[in-house]
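Below you'll find a set of structures to go through.
What follows is calculated from the coordinates using simple rules that are stated; it is not laboratory data. Predicted model only: the values in this text are computed from it and were never measured. Cβ atoms are built from the backbone, for glycine too; each structure is taken alone.
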Structure 1
Amino acid sequence: MMKIRNKEYTCSMELTLDIIGGKWKTLILWHLGVGGTKRFSEVKKSLPGITQKMLTQQLRELEADGMINRKVYPQVPPKVEYSLTREGQSLMPVLDTMCKWGKEYYNKYENE
């Protein structure tokens, strides 16, 4: 058993999926990794179909897990930018491999 922040995991894969799993988190990390720092509206624009509420929730969870930074600028209107932390950046080789796999899978089956 592994225990982090009062949550128990049976293995490291379970922990990993808890942090980056789901429909949106991996995509958010990917877009911040390849596109660099983005404002909320830019992240939302890169994820068609995500609601504002869901994006806010996912960004908060990723921030709490140490995967992204949230920088608030003291101005009106408010300006908030998101970027990957060092931990988030460490996932980029994994996400890149997943992206390549998806392209290969698509190419294999697109002609059937």
Structure 2
Amino acid sequence: MISIAIAKETREGVLAALADPTRSRIVEMLADKPMTAGEIHSAFPIANPAVSRHLRVLREAGLIAELPVSDRRVRLYIVRPEALHPLSTWVEEISQSWQSQLDSFKDYVALRSAGGGAET
């Protein structure tokens, strides 16, 4: 049984945030190292306000966070890997469910092949 404990809104928010290629790329970049907003902006051929919107969506989904730095004009971003844990748990539960179903089907086919199953 797939756990209901993971809030649907949280899961959908994370998936929606990661569905955009620019946002996925930002998360990948931040997984390598913390980056300033300027460094992130320079990596994309789009306007700074568009990148800022992507950063806001990622922050609201809990996937990234801002770290305080001495210069208040500079924003340092980091990835929050713990935000992906509920999603990876959910995917693992689905995978286990499918594996269980495939194992049952394999047993059924083996039984039928051995002549132990009734014809339908």
Structure 3
Amino acid sequence: MTSFVVNGKSVKVEVESDTPLLWVLREQLNLTGTKYGCGIGACGACTVLFEGQAMRSCSLPVAAVEGKKIETIESLEKSGQLYKVQKAWVDNQVPQCGYCQSGMVMATTESLPLL
């Protein structure tokens, strides 16, 4: 059993320790905003914040997140309002097909405290 915090909520999952976090998020926790792209951590569609740092969840084994904090794209929505990065994406017409946008938004979100 692996325990960690996702979007501010403590969770426990019973999966093989080498299961990629991406599949735990999508299949066990029903957080489908994080997307599967390449499966090798190259494309970024699966990006989440791991202890505040952008990480590719498709190549991150769930055992590595034991006791840690994870944030997904779903954590950014507050009271039905777009997060500032999401709003900037819309205002500047950034999205193309939109499939990998959640990963790009999460990677950009990591950078905000540095600005």
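For which of 1, 2, 3 does Rg/Rh (Cα atoms, Kirkwood Rh), calculated from the coordinates, equal 1.02? Going label by label, the one that fits is 1.
Name the one structure among 1, 2, 3 that distance in nm of label points 7 Å out along Cα→Cβ at positions 56 and 88 of 1.9 was derived from.
Only one of 1, 2, 3 returns 1.9 for distance in nm of label points 7 Å out along Cα→Cβ at positions 56 and 88, namely 1.
A value of -19500 for helix-only ellipticity at 222 nm (-39500 (n - 2.57) for each DSSP H run of 4 or more, over all residues; to 500), calculated from one of 1, 2, 3, originates in structure 2.
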